[in-house]
Structure P
Amino acid sequence: MVVWSAVVIAILSVPLIAMQFTDEVAWGIGDFAFAGALLLGAGFAYELAARTSINVAYRVAVGVALAAAFLLTWINLAVGIIGSDDNPANLMYWGVLAIAVIGVLLSRYEPRAMARAMFATAAAQALVAAIALSSGYVTFVLTGFFVAMWLISASLFSKAAREQSGEVADSGAE
């Protein structure tokens, strides 16, 4: 908890310092409290999930998925992705995160099921971009970034599942 607290303080110092030099960053105490809670929550979730496996690929997959969820939440709340932050179309991104959360809960943290959950989340992310495009909003770059993060996580969970089941042979064994 000490390490995560130090990380949170370091990250929150960035907007605090920026506020000293520009009026473009204007955070209130509520902004800092929410950001701190979001960061600590992500750290806590990582610690819980990472304890379910000693597999490095699994742990990295958890970290990538949590980073994607954190960034998607942060960007969506801060400025919005589709138009401005008050555009109701941005609510679709909460659906993307709901698919991730429900998928993780249904997977019971089993790597192969976690991979499927992350693939489904990537598909949902791409679907939101298609819907946004049909409304005249272009979000390809940001959507591509998030889809890539979900797919990287899914691939790492798949790798962890293969390693767990012994499907990955020793490179010198064959």
Structure Q
Amino acid sequence: MPLDLKSLVRSIPDYPKPGILFRDITTLIEHPEGFRQSVEQLAERYRGRGITHVAGIEARGFIFGAGVAISLGVGFVPVRKKGKLPGETIGQNYALEYGVDTIEIHADVLEAGDKVLLVDDLIATGGTALAAVSLIRRTGATVGDAAFVIDLFDLGGAQKLREVGVTVEALLPYEGH
């Protein structure tokens, strides 16, 4: 019988600042069956759909993305903050509340014909996920799907991804903060 995954996500008020209700997935991944079930539920939606790689966004996207990649039998592409990957990389800037940040992937990891599933623990405003989609598409690979454990739907990130042609799936919808 499937677990109630939402019951395994801890909500922490006023973190990391007042007025934010933080959705903490560490309690989910600490629960062996909850973690396994969440990874399998994410992966199941993409079996037989020709996915060649899973790209996971640093850092919690590595946790779920690697599990989904193993389940699907495909490679894993880490999407990292600037300066964290050895070798030649390509990067994509994106706006933060105060400034700009950059994410990178290895320059030689993806190519035309690859079909990438983007995975992260949570979609909020969508800035990092949109940057990751843009970065992946610059390699010639396609990314038409993104999967998240949590969608803070009030913050509109999933809708922004849909507007650039990405289908979004999430296991757990929450009102956003």
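For relative contact order in percent (Cα under 8 Å, 6 or more apart), which structure out of P, Q has the highest calculated value? Max of relative contact order in percent (Cα under 8 Å, 6 or more apart): P.
Match the computed value 9.4 of mean count of other Cβ atoms within 10 Å over residues 22-29 to one of the structures P, Q, and report its label. Corresponding structure: P.
Which structure, out of P, Q, was distance in nm of label points 7 Å out along Cα→Cβ at positions 70 and 166 calculated from, if the result is 2.4? The structure behind it is Q. Suppose you compute distance in nm of label points 7 Å out along Cα→Cβ at positions 86 and 102 for every structure in P, Q: which one lands on 3.0? Derived from P, not from the others. Looking at structures P, Q, which one was log10 I(q)/I(0) by the Debye sum over Cα atoms at q = 0.11, 0.12 Å⁻¹ calculated from, given that it came out as -0.44, -0.53? Going through each structure in turn, the value belongs to Q. If helix-only ellipticity at 222 nm (-39500 (n - 2.57) for each DSSP H run of 4 or more, over all residues; to 500) comes out at -26000 when worked out from the coordinates, which of P, Q was used? Of the structures listed, the value fits P.
Readers should treat all values here as calculations from the given coordinates under stated rules, not as data from a laboratory. Keep in mind it's a predicted model, so treat the numbers as computed, not measured. Cβ atoms are built from the backbone, for glycine too; each structure is taken alone.
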